[in-house]
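*Asks:* Next up: some structures, all given as structure tokens.
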Structure I
Amino acid sequence: MAFDGITVAAVVKELKDNLLSGRIYKIAQPEKDELLLTIKTADGGQKRLFLSAEASLPLVYLTGSNKQAPMTAPGFCMLLRKHLQNGRITDITQPGLERIIQLHIEHLDEMGDLCKKTLAIEIMGKHSNIIFLSDENKIIDSIKHISGMVSSVREVLPGRDYFIPGADQKQNPLLTDEASFKALITGKAQPIYKALYTSYTGLSPVISQEICHAAHLDADCSSAVFAESPDGADLISGLYRSFSAVMDSVKQGCFSPVIIYETGKPVEFSAITLSSWPEENCRHFSSISEVLELYYAQKNQISRIRQKSSDLRRIVQTALERNVKKYDLQVRQLKDTEKREKYRIYGELLNTYGYGVEPGASSMEALNYYTGEMITIPLEPQLSTSENAKKYFEKYNKLKRTFEALTALTKEVQDEITHLQSVQTSLSIALQEEDLVQIKEELIESGYIRRKGKQKKISFKSVPFHYISCDGDDIYVGKNNYQNDEITFSLAAGNDWWFHAKGIPGSHVVLKCGNKTPSDAAFEEAARLAAYYSSGREQQKLEVDYLQKKNVKKPGGSKPGFVVYYTNYSMMIDTDISGIRKAD
């Protein structure tokens, strides 16, 4: 989801409600593209404003958390402290529906004269910046310097005039009327939603699709439908009404921040309600800052862990591919041993009926007393009947030995593939660095990673996921194979219920219930967790096995997380865990 102009408008309203007339108490620059302003508000409270111009994640929101600042402040931070320390925020504005927030600040200079400055935060993807401006709209400095060699559109350097790039390329949606709207949209041969966001400032594809949905139009339908359809005039009028309703909400400051979840993951956010999504996928908030902080924290966490786990994932993938190739080769070799029984039968029949074969014969017909059918047995003419029988028995014994050896080896390789797939699943659900430490230790003990020098076995800090069922009972979910063994054979009692996605790698899930019988709803919650924390989590529905823990067994010498069970119940369940309460 883009940090669009409507989201910026919601942020500006929230900042106005909280920060107007507040004084800037502290200024920190935790990262090269970030600022953290601590502001003493007019009512005597204190707020923190987080500003980020990072190309991949530009953000502005109020936050309750703090970040460690470097011992030596960067030059831009020192400049802001010199000018803005104890400055008073007089206004917070947004030009049109641009993705720009301007903090207007007044302060006293060295001579005690009142001065006015502006801090402009531009939320524009890779072009994002934080720019410090004089009262004459001159650039004093910026957190990123952009020279003419980098951008031919605008230089962002001290002393240059400040202007908004590309402001004349799109229309301001807050100032449009019905006639200009109809002319603009019908004049573009594009899908309707694309015509909206390419024509008006501050509209993202998601908001444009929402406007189309509210107007009961297919967002992907070409805007040519307005000219070609008999009721085209009514359709474009309906689209304008939907568009105007959104703009009226922005003008009036009526926002309904929401995060959209799919299978427990945040996939979209918006400053206004998205009626195109089912209500059960929506989580509503009273604060746009809370939405931004939560949404991007979760997205950031997933992205950061994927980066940190890249080496482990590569090791597992390489080992998995190698074992799969080995398994395929062994299966082909096993198939070649299927004819061993035929050679044994040939040898037996030659010993039984071979006395009547003429010397030098190339074949013999005999009754197969196992099936009652006549078969033809190929012979080597230069060998006697007994020598031919001996040769067939030798072939049989060789293939039998090969079959027995390959059966054991194939089982080992198959178990190794299953184990590696379970490690892959563990990596996919890891959320903390501590989770990766435990998975790495498992790979070390399995021989896939060599322990460095005299490095000791790593002590674990990671703990299983902990949820609370609708009955108030504890539900534990193993994050990896060590934790799967822990919750199944140490934490769970015999009468507790155990869940696992059927036939695929996944977490062990334990529903603690004491001696009582859980409700159907609690069973379904535990099953959803087992489905979600498995390799099939992207599917809409999965089959989940469940049984009492006392019926789950671990074979001696088996890999971590491996269990067997023979009597169980099963249910088909979806993978949406958004309604299940997580323990604090």
Structure II
Amino acid sequence: MAASAPASGSAHRRHPSRPRRRRRGLIAWCAAVAAGVLVGTGACSDLPHDSGSAAPKNSSGGHTYYISASGDDGNSGTSSKNAWKTLARADQAKYKAGDWLLLRGGDRFTGTLSLGPGEAGNPTLPTVVASYGKDGRATIAAAGTDGISVYNTAGVVIRDLVLVGDPAAYASQTGISFFTDLPGAVKLEHAAVQHVDVSSFKTAVSAGSTTTSGFRDVQVTNSVLHGNHEAGLVTYGMPYDDAAPAYSNEQVVVTGVEVYDSAGDPTARDRHTGDGIVLGSVRGGVIRSSSAHDNGTHASADSLFGPEGIWTYDSTGMLIEHNTSYRNHTGSNVDGGGFGMDVNVSASTMQYNLSFQNDGPGFLVYTSRNNKAQTGDIVRFNISSNDARKLPWDAGIEAHGTAVHDLQIYQNTVVMTSQGAQPAPALRLRKGLAGTSIRNNILITDGTAPAVVSDVGYGPDAVAMQGNNYFTGTSSTGLVSWGGNTMDTLDAWRSADKQELLNGRATGLAVDPCLAGGSAPVVSGPNDAGVMVPICPAVNGKGVDLKALGVDPSVLVDYYGKPLAVPPVIGVSNPAVKK
């Protein structure tokens, strides 16, 4: 997930076989795609179908214009019987609030559409670009250009379309781009992308700014972004300012979006390529019920920046929930993980997500900046199975950086099995953690690595480990490696480092949690989360009471939406009930 920005390049902890991981901002990358940046997609509302004798009704009261492969550019364009023929003719029109531009479903149109300053609408009367008729979605085939570009304006809804690039568009253009360079911290309202299929561009959908301005109310929903060169969905903004934090984009919502086969650029040594969903410079964002898989397969082997499946950076108030991220890759020896909160991310939560078979960490919390901006984040009720497949110096869950403050990691289930000579642990910690609590997690390896590896021998004031279950089978590698000391039992760890203690009472377990899939189950598909559910009472009611430790009880709902008992089960789910 290392973004391509040079803005605040920072380092992953160096390892003899591991290059530095640099900060993943998006400034250099943003400049490269500024001609076509982000997208949005909200819940789709159906357009009326054209009967061939009457025009669909535009309920907004604006004008409706039509394009058809059987039309004529000499026509008025104001009815389906008098449709224009080409995108070039449609692009000459000036669209106002409430206007619709409709492309006949099933037809293919070569070229591009653009909306610029003085065009488009507003949140209550948006300009709509969509398909019409009974033959499905229309296709925009870009020839070395963006598919649709929106510049210094908003109040735009783009829906029910297929956008396809050619080799030139794959190298340098964006499928749907919202971009502004307005001065004065202007927030352009309402950018929505709904039910689109975008492929063969450099970036499928993007929205952002290279100034202090940006977009508010960005929606990207129910869309498939696949086979693009460098990324699926991206937002970005100005570099993060430690002295005066600001966010270019606000209220960004991504739901029901699938991103796959963002291949990456094997020649791109200066930036990360091959990402799935990346939200940068956002205040108040949601990524929900979406997936990123099989991305990054051709990312550069020489880059200091790697791609990730779903991640955020330079943002606050983010919620990443109910998503899947799997089989994502990196060409180099950094990144390639499932989910991440990476550099200057505050007051944000990753919950109810499934990560498996990624090259890098399943869930990463990281910062390279010593500015106290990485604070107040939560990682809870997530599943990681056999992540860090390529990079065993990572883990299922990983946290570290220059200054990570007040991080909470609880009620997750992580299982790691052997992948070779350097197996990865379930949890890995490195330097830079303060005020961190790690509670009620199931942390399993198959005995080829300790359940937990921490480079630093943290005391409980900096990192409090409480109520977790550690299981490594009949391992001879040790249960926990803490600050370079490997311990085989929780008692030894409690004595040496005062971990797994709460008010002087011993907490935590080292037992087989009796998961449905066996002692070290493997998730091999997005519907396999059930193998991580306990089917006996081994860990039921054995967790520490999070409510008593200040966690809002209303959020203590398991992976399947059921409230946790008090004291809770350890891991993501209440035990399954055998029939």
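All of the numbers you see were taken from the coordinates with simple rules; none came from a lab. Remember, it's a predicted structure, so these values are computed and weren't measured experimentally. Cβ atoms are built from the backbone, for glycine too; each structure is taken alone.
*Asks:* Any idea which of I, II comes out highest on FRET efficiency 1/(1 + (r/R0)^6) of positions 104 and 296 (r between Cβ atoms, R0 = 35 Å, to 0.05)?
*Replies:* I
*Asks:* Supply the structure label, taken from I, II, corresponding to percent of Cα pairs over 34 Å apart with the calculated value 40.
*Replies:* Derived from II, not from the others.
*Asks:* Taking distance in nm of label points 7 Å out along Cα→Cβ at positions 240 and 536 as the quantity of interest, name the structure among I, II where it is greatest. Walk me through the numbers on the way to the answer.
*Replies:* On the way: I: 5.3; II: 4.5.
Top value of distance in nm of label points 7 Å out along Cα→Cβ at positions 240 and 536, among I, II, belongs to structure I.
*Asks:* Further, regarding this structure: Out of I, II, which structure matches 64 when percent of Cα pairs over 25 Å apart, for residues 256-423 alone is calculated?
*Replies:* I
*Asks:* For volume of the Cα convex hull per residue in Å³, for residues 136-175 alone, which structure out of I, II has the highest calculated value?
*Replies:* The structure with the largest value is I.
*Asks:* Can you spot which of I, II the value 2.5 was calculated from, given it is distance in nm of label points 7 Å out along Cα→Cβ at positions 272 and 352?
*Replies:* II
*Asks:* Could you figure out which one of I, II the value -1000 for helix-only ellipticity at 222 nm (-39500 (n - 2.57) for each DSSP H run of 4 or more, over all residues; to 500) was computed from? Can you show the working numbers first?
*Replies:* On the way: I: -12000; II: -1000.
Going through each structure in turn, the value belongs to II.
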